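Next up, some structures in structure tokens.
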Structure 1
Amino acid sequence: MTALALAASPIDRIRQAAPQLTAITAILILASAPILVAMAIDPREFQGESIWLKPLKFHIALAIYTGSLAFYALALPQARLLTRNWRIYQGVVVAAVVGEVIWIGGAAALGTGSHFNLTVPGLYGLMGVAAVTLTSLSLAMGVLFWKTRATTLHLGLALGLILTFVLTVVIAGTMSSGSGHHIGTAVTGARVPVMGWSREVGDLRVAHFLATHAMHAVPLAALTGSRPAVWATAAVYTALTLGIFAQALMGLPLI
């Protein structure tokens, strides 16, 4: 019987399958608490929002990302997860995650924005490399699932993870090459509640959000047990994401 099978609980099995991802997920969640405190006591704003809102959003988003990958690792061959190269690679990804949240939180503490911030030469580009590095793990795991795809679930995970990487790199790359996430000039600042997406002009963050969650949406189709349903969901989801991306590039808001 394998070590994963001997684990006492689901959390133990996830921790054994992906210890580094499990650890960084826990750290991101715990680190959200002081950010919430900072939001409560620090009245400063940046572009009409609490200066600490972006760090909080990124902690939550990255925790969902790393936590999901740690959970998905349960479906990968244990022998592959225990190799030295795989553990080193995960360590590099975790370091990229840490670098991202330190920069985003540090910029907030200094009262400035982290994204599209070119005040420190080379730093914005370095953060872009870190973002691609941490996203690359979805591609790596997707390829591993694609090589097996013994079940409908493996196929769904493969397509969802690969699409997350491809769509995110395309959309985030386009967004980072500009001067902001808006296409057009907002006048009133009207936004979609909670998400903060512009209701006046094109907002590339909508497509970016969809891109990062392909890893969740496509695998759900695997619950039908139908491979054609998985392929159809992947195709429709890709078309939807790219359609909303094109809409934003034309300067049109989602709502």
Structure 2
Amino acid sequence: MDILITLALVFMVWMCIDCMQRKEHFIWIIIMVVLFPVGAVAYYFTVKSKGGNLPSPSILKTVKHKSKEVETDETLQLKEMIGKFHKAYHYEKLGQTYLEQKQYALAIPQFKEAIQRDGESNEARYGLGKAFHAMGNYSDGAEALEELVKIDKKHDYGNAILGLAECYRLAGLEDKALKTYEEVINSFGFFNAHYHYANLLDQKGQKDEAISEMKSIIGSSKDLPDYKLEKERYWIDEAYKFLRKNGVELA
């Protein structure tokens, strides 16, 4: 019996730490202590198991890049084709291959060459933006995606213009980020766009507008099908946290 009590106590402490890390409402701590050990179990299934997902990965997610070139059958074949035909298509495909291998520094010149040889290569522009973003070069990433969005605002179902807004935000270009997130919201309604737009408004001192935007995330989530709700869960939870932090409690 002592062992069970000890395990239950350890589990409760773990859930309490998780609650603090997630910045959940303090009432959960009280529930877990008062209703030991049932409260900790309730927290696990109500909060942790459902809200444990990390943010939906950005389509331009930064990953530590590899510097050493690793030749594969695919890269060797593409280089052979480039040597024979010098086609934009092969440069773009080689860039995409390096992108998949996370060899971003090697991907960039391939995409640039593809664009130079074919000004209509939107996939090369998109790949170039992704590569710059992955290397933390958000200004150049924004420049590449700006050209793409001028040509096709709906590229990759809106993910390209969402990536542009993200590059602006990470480059510290807040006014451009706000304007672009607003375009994304009006056309595509991505929850992460709503969230970052609201945070930018908050940083500019527009608290009421930020709160209204976070509320719109909660309101829109009520009509989502289950598969979409789970996908957007992180941003919904973050909106709730923002509202609670600012003294707004929703039923």
Structure 3
Amino acid sequence: MRLSNIGNIHSIETMGLLDGPGVRTIFFLQGCPLRCQYCHNPDSQAFEYKRGMSPEETVQFAKRYQPYYGKEGGVTFSGGEPLAQMDYLLETLPLLKDQGIHIAIDTSGFTDYEKLKELLPYVDLFLLDVKAFSDADYKKVTERSMGPFEKFMETLREENYQGRVWIRHVMVEGWSDSEDAMDRLWKTVEKLAPWIDQIDILPYHTMGVDKYETLGRTYALEDVPPMDKDRAKELENYVNKKLEEAKAGR
């Protein structure tokens, strides 16, 4: 087996309930090209070796928990940015599919887009993270351009992706906690409406702040309070109504 196809694994969650439908095994892959100001796993950002796992080992690990998946559950690859390890995924996902396992990928959309085309037939669900709604704000939040994110959406459309999409957005107080911001979120992803099942608003929290101190890094949002969950839910309902109207042709 080529070394490039060994997955660099940050950590594994065996009975996850938040990263896709049903009960899921979540493989968090090491390394991310973004530097999100609110990242709660900063230790997963660096492209450094953590734990190697071959495609076959990944499948064998996932199969241990397959009885718990039921009709909805399966495997989710998160990160870091899982699509930064495309060679590993291109070999692993077909093996998981051979076992009848549902596959989700939690991504910001930064990847090799030619290889993404090869991967699409094996992905049942993308959890697509929308960091911001303009290039200027995207650079402020992530230190990267929004171009690759837009290229990802374009690729799904051009390749007539056969799976589904859940949109995710971390809501930070004072940044995107308004109806106007949700209008801009919808405009950003509206072109994917035929593929989108739901839009999830994730309230910003501070549970990862201690990791920055451990890493000797300054936390950029030190004075920003956690997002009010009730307000976040109100705005989630607001933007999902736009999705419902689009699907109804209104």
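Computed from the coordinates by the stated procedures, all read-outs in this text should not be read as laboratory data. This is a predicted model, so every value here is computed, not measured. Cβ atoms are built from the backbone, for glycine too; each structure is taken alone.
If FRET efficiency 1/(1 + (r/R0)^6) of positions 28 and 148 (r between Cβ atoms, R0 = 35 Å, to 0.05) is calculated from each of 1, 2, 3, which structure is the one that comes out at 0.75?
Value 0.75 for FRET efficiency 1/(1 + (r/R0)^6) of positions 28 and 148 (r between Cβ atoms, R0 = 35 Å, to 0.05) corresponds to 1 out of 1, 2, 3.
Assuming 43, 24, 14 is semi-axes √(5λ) of the Cα gyration tensor in Å as calculated from a single structure, say which of 1, 2, 3 it is.
Only one of 1, 2, 3 returns 43, 24, 14 for semi-axes √(5λ) of the Cα gyration tensor in Å, namely 2.
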